[in-house]
Structure 1
Amino acid sequence: MTPEDRERLAKSRFQTIQLCRFTGVVVMILGMWIGFGDILREGGWRALGVPLLLLGAFEALWLPIILARRWKTPPPE
């Protein structure tokens, strides 16, 4: 693997992790808005909002760690 390939791979992995974090935060905000706001129902719809909030939290907080650990291990040669 050439240095240019390594740099391209590192950039794409960094962008993937940042995209996971960003979309996770967006899903968390949407879950809070649905669960505790009046967007879909008067008084909120917690049965839909709380799972979205938890899914967004997983995506924003844990998925980047899982991806980084997976990518950190050296590939078999």
Structure 2
Amino acid sequence: MNLTIQKILPDDVALMEALLATFGEAFDEVETYGKNRPGADYLRQLLMKDYFIAIAALKAGEVVGGLTAYELKKFE
């Protein structure tokens, strides 16, 4: 299998949307990940944050997997 791993950058909103659709299919939660999806501006702003990261696995240019993570700052 020939995969490419790519960090999703703020200008990659379409890639982030494809990752959300992939999550919906993978977790059998298509409506959750697609019905009230945030707009492009929100996703772009989120991808600009230093506490959030999204990575996509691509096969022939199509998203086939990925992950998202964020830093949750502790209060104590």
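Read-outs throughout are calculated quantities, based only on the coordinates presented, and are distinct from any laboratory measurement. Note that the coordinates shown come from a computational prediction; the quantities given were computed from them, not determined experimentally.
So helix-only ellipticity at 222 nm (-39500 (n - 2.57) for each DSSP H run of 4 or more, over all residues; to 500), computed for just one structure, reads -25000; which one of 1, 2 is that?
Details: 1: -25000; 2: -10500.
Only structure 1 yields this read-out.
Supply the structure label, taken from 1, 2, corresponding to relative contact order in percent (Cα under 8 Å, 6 or more apart) with the calculated value 38.
Details: 1: 31; 2: 38.
Corresponding structure: 2.
Given that Rg and Dmax of the Cα atoms in Å, derived from a single structure, equals 13.0, 45, which label among 1, 2 identifies that structure?
Here the read-out was taken from 2.
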